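Student: Multiple structures follow.
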Structure P
Amino acid sequence: MINACEQLYPGYRFFYYNNFKVLKGIIFNGKQADEYILDLEEIAKNEQQEIIFKAKIWSRNSNGKLNYHYSIDEIHLLPHNTPSPIYEQLNMTEDKIIPITGNDFYQENSSIFPLFHGESFKGITKVLNISPEKITIECIWNEIDRKQQGQFPVQWVNPYSIDLSTHPLWVWLQHYHQEVCLPAEIKKHEQFAATPCNKPFYVSCEVRNKSNNSVSADFIIHDNQGKIYSRLLGGKGIIIPTQSLKS
């Protein structure tokens, strides 16, 4: 959705969006639709040279019924970058509470951290520190070639590293509650700089709320000095039974 907006206005870059929602999602189980339609509507231009879109992805099933999969209320583009802020709550202390590293987080059938992501989305290298309110992790997203990226190549926004940046919430949820979740929405996503490939970056995940059915958190993606690459604010996950991931 973001990349399509940028392609309509060469020279403009994504700055932030409001209210991304997973509606029905897309399940790659061999029964998915023949095609998925992206609807973009330009809803505003303002004096700050900002261009604003809203977006929705939908399809039709075999009976002709419409299914809505994802939506964003406002995607904001600018013709220039916005300076990166500094993350004031930076904590790079290593507490050794979770000693495992790298691919051990993604071991199939692991009862410790059941992260099910494939090779293109793996990237947690270690947990620096964890508490009931927050988790800080180190990540490396190893760049994949354009053939692997397929129809949707990495541009200003890297969807692989953005997905990877939400994994610490899974680790936190499993560590403290032995539960897993699937993403449901993000209230706001801001990007100030590109997340680096093939070298470490850091995610500080601040947990905002935990109930029986859901968990919400803010994700701050930054370097080791606290320079912020991007922020995912108001991220919400729906807690599900672990066995549902295998069905």
Structure Q
Amino acid sequence: MSDLERSYKDLVIANRVLANQGVVDAYGHVSMRHPTNPERFFLSRSRSPELVEERDIMEFTLDGKVVGDDRRPPYLERFIHAGIYEARPEITSVVHSHAEETLPFGLTDVAMKPMMHVGGLLGHSVPVWDIAEKFGYETNLLVTNTDHGRDLAKRLGQGKVTLMRGHGFAAAGTTIQEAVRLSIILPINATVMTGAMGLSDRFKPLAPGEIEIRRVYDPAASESWRAWEYWARCAGVTDLLGEAPQSAR
């Protein structure tokens, strides 16, 4: 199987997994950088993630323009993906979600903190991007052009996740498995933190050393493949999985 074929299948898996795990619904999307041309990326046509198939995938340049004469409607917020890929050459997958669990942390001065052992993947801080800071209060909060996307990517900085005020979040991974894992962990972490704050104002997030141990993600590790394989089975797309890494066999 070619790298291109593998990318298409992994992107379908990612869409189905995120939908099955409740991270996205009719809206939200996941993309993947082109495996051989880093100046382009793949993203489904405007379709609910649970329904995405290989034939739905479109190709874009890093300014969000459709490659070729594909006339199918693209996602309006493809500029989230374009902006992050342009700013971060090492990023190969981006997810955008409207997960309600995360919204309070983008609307208050309570900073999201990693709360559980897998939460270390989120990093030491989760910034909040507020579109109004640069573009005022006359937008619909959607990332609909290159300037929006670049400003969001600037707030993401060298991190992996940024919340979006009144909107959701964007997650970026060096592999598609990492981006998906981040996007599944973030709403759970938000729920845990909200619960902890409801019990006491003296809650204990992860310490810096505990975060550092979890910040590096290896998609070839047996535990990483175990999760990817499980999520694919839950989403009914095990037929799209490739061979397990040697370390996971």
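Student: A value of 22 was computed for relative contact order in percent (Cα under 8 Å, 6 or more apart); which of P, Q is the source structure?
Tutor: Values: P: 19; Q: 22.
It traces back to Q.
Student: Thinking of P, Q, which structure, once volume of the Cα convex hull per residue in Å³, for residues 87-190 alone is computed, gives back 133?
Tutor: Working: P: 133; Q: 92.
Structure P accounts for this read-out.
Student: Another question, then. When helix-only ellipticity at 222 nm (-39500 (n - 2.57) for each DSSP H run of 4 or more, over all residues; to 500) is computed for each of P, Q, which one produces -11500? Spell out each step's value before the answer.
Tutor: Details: P: -3000; Q: -11500.
Considering all the candidates, the number was obtained from Q.
Student: Which structure, out of P, Q, was Cα extents along the principal axes in Å derived from, given a value of 48, 47, 37?
Tutor: Numbers: P: 48, 47, 37; Q: 54, 51, 29.
This figure was derived from P.
Student: Where is distance in nm of label points 7 Å out along Cα→Cβ at positions 23 and 199 largest, in which of P, Q? Write out the running numbers ahead of the final one.
Tutor: Numbers: P: 4.1; Q: 2.6.
For this comparison of distance in nm of label points 7 Å out along Cα→Cβ at positions 23 and 199, the top structure is P.
Student: With mean count of other Cβ atoms within 10 Å over residues 143-150 as the yardstick, tell me which of P, Q scores highest. Display every interim value, and only then the final one.
Tutor: On the way: P: 10.9; Q: 19.2.
Result for mean count of other Cβ atoms within 10 Å over residues 143-150 over P, Q: largest is Q.
All of the numbers you see were taken from the coordinates with simple rules; none came from a lab. Not measured: the values here are computed from a predicted model. Cβ atoms are built from the backbone, for glycine too; each structure is taken alone.
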